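Enquirer: Below you'll find the structures, each written out as structure tokens.
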Structure P
Amino acid sequence: MTVVTGSSGHVGGNLIRSLLARGREVRAVIRTDTRAIDGLDVEVVRADVLDPESLVRAFEGADTVFHLAALISIIGDQGGKVHRTNVDGPRNVVEACLKCGVKRLVHFSSIHAYEQAPQDATLDECRDFVPGRAPAYDRSKAAGQRAVLSAVERGLSAVIVNPTAVIGPHDYKPSRMGAVICALARGRFPGLVEGGFDWVDVRDVVAGALAAEQKGRPGQNYLLSGRFRTVAGLAKVVADVTGTPAPRFVSPLWLAAIGAPFVEGWCRMTGGFPLYTRESLHALKGNRDVSHAKAAEELGYSARPLEETIRDTVTWFRERGVLPPASAGGASASST
């Protein structure tokens, strides 16, 4: 039996599909949202990473656990929810794994767990964890990873994967990046900012995690990166695929930083979600050279071109009716 926490998420839904395609018996752990797994031949168990007893029930009889449940945040610790989910959650998961005799844990951390500077040096698994002044989400992912490594010292066979910014199909909620791609495809994105990130296909992340389960060394972690592009470069790829022009205005990071507190304050008053925040701007100043050489050598990992990822993602959103169909010339009819 293979258990997947965070089954309702973007990566979780893709992982479960890959597991089922390999003939695996899957138990999907969710809290409430089932959109990502509706119609799939899985056992659904409702549990919460903050409820240790529910995890023990969910992990009973499991050989392997993939722990994906996390709270991504670009708006701080959210009253402690980020820390509880991303730090206390992994602690509860490893305890449940040890109690239930789970043979293998694959823990999903993040590239955000690592210090991005120095920018002129390749970022790999030897880089230090983020310092205490880092954004709350980054600190939480580093602390959660430490919790898993501590359990390895107690005999748990655990391996860790660190994806970069994930995009791709089967994005049902959608994710924040899925929403950005849809907004760009509709011509509804008001402007861009400088900076960029390493973008990776969700299907490559899943393949890397499955390889880590089989080949990864206990106590080791593997960066699963893809291709670096600026935000403007990403928008151009979306424009090339859809035919919808990318926004022309690209704000310098310093100017966006001045406006960020006002954007955040306005969204707090209106109940909306900010287009960008001080934390998201911090992420866009990340390292441009994230190496997946270790994953390639030990796991056989590889990353497909970003253009293929965007094309497949747009196609999937069109098939779901989220985006308008492609025009006769192959590009999407833009809507206003």
Structure Q
Amino acid sequence: MSLYNIAVIGTGYIGHEHIKAIAAHPKAQLHTICSTPRSQAIAQEWMTTFGANQITTTYQDVIDNESIDIIYLCTPNSQHVDQAVAALQAGKHILVEKPLAVTVAECQKIVDAARNTGNKVMVGHGARFSKLFETIHHLVHTDTLGDACFVEGDYIHDLKPFLPLPGHDWWMDAENEGQLPIIGGACHPLDLMRWIAGEIIEVSAYGINKNIPNAPWYDTVITNLKFASGAIGKCLVSCGAEIPYNLNFSYHGTKGSVAQNKLFIGGIPHVQDFYELPIDIISEDHTCPQVIDHFITCIENDQTPRINAVDGARSVAVCAAIIQSIETGKPAPVFLDF
């Protein structure tokens, strides 16, 4: 059995979750942890705990190492484009934590590099591997719920406690990182909507800055969505409201509806209320073990990952259209032609 040598770039929260999954996978070897100089002590601790071969603070060391097969980019969003292109050109497969990049133009560069090199790209939209959302996807794509008429998703996550923490300063760098609650928050439900209900082709949005007034971005955003199928939808993002974390999803179709783990199928005599699906709703369900297992399977069998570069780019494109709509006060089309 072949072992895939993996390097993880970044020692933040999601980097730690991926490292745990890599260390536990029978076909993976945690080869390198690449950190900033500020986080070198954390990388050293994780090397000891999880059995990495080495640590470094220089990304070029990872690129130049011919032993490394896969690179995980768990870095600030604005760094993804240069790091991803360099890794692909060096012959590596890459997993890019969501979002793929900050802008449509940056996404295009990664898509082009993936096509030109033939190496695999997977984007870390881990919600697609949640048991709940896989079940909803199955219900929709087996026509149990019929054609969509209305789809909605919410991403509600109070960022106030996280902003002062070390390593989160880039969250407030709107010049380079863009509208973080949209690019890094709305991308969760928007990607699920695209996967389950099809492409979003137009948006109309409002944004306000109410809960975190010193933030350089909209902390609350509401968006109307138009799907290629003719369905309509809604996406709510709040990154400052005093409310527990929520990633909500509802699909209302011509044969039935599902709202989180509540299911209703029309036409069944005497049934006038939702069934409850026997699936737990897990707050912040990081599915890193399922992600690595899927990605290695795709590499071994030369299959397209569930969230490839084009998929990741199209989810960013919806976010970009939302920002355009807020800033222009008009509906905005979504660029899909990657």
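Enquirer: For mean count of other Cβ atoms within 10 Å over residues 32-39, which of the structures P, Q scores highest?
Expert: By mean count of other Cβ atoms within 10 Å over residues 32-39, the leading structure of P, Q is Q.
Enquirer: A follow-up question, please. Among the shown structures P, Q, from which was the value 0.95 of FRET efficiency 1/(1 + (r/R0)^6) of positions 160 and 296 (r between Cβ atoms, R0 = 30 Å, to 0.05) calculated?
Expert: Going label by label, the one that fits is P.
Enquirer: Where does the value -12000 come from, among P, Q, when helix-only ellipticity at 222 nm (-39500 (n - 2.57) for each DSSP H run of 4 or more, over all residues; to 500) is the thing being computed?
Expert: P
Enquirer: Looking at structures P, Q, which one was Rg and Dmax of the Cα atoms in Å calculated from, given that it came out as 20.1, 66?
Expert: Q
Enquirer: Upon calculation of distance in nm of label points 7 Å out along Cα→Cβ at positions 216 and 240 from the atomic coordinates, which of the structures P, Q produces 1.5?
Expert: Q
Enquirer: Can you rank P, Q by FRET efficiency 1/(1 + (r/R0)^6) of positions 224 and 288 (r between Cβ atoms, R0 = 30 Å, to 0.05) and just name the one with the largest value?
Expert: Largest one: structure P.
Taken together, the values in this text are just the output of simple stated rules run on the coordinates, not laboratory data. For clarity, every value in this text was computed on a predicted model and none was experimentally measured. Cβ atoms are built from the backbone, for glycine too; each structure is taken alone.
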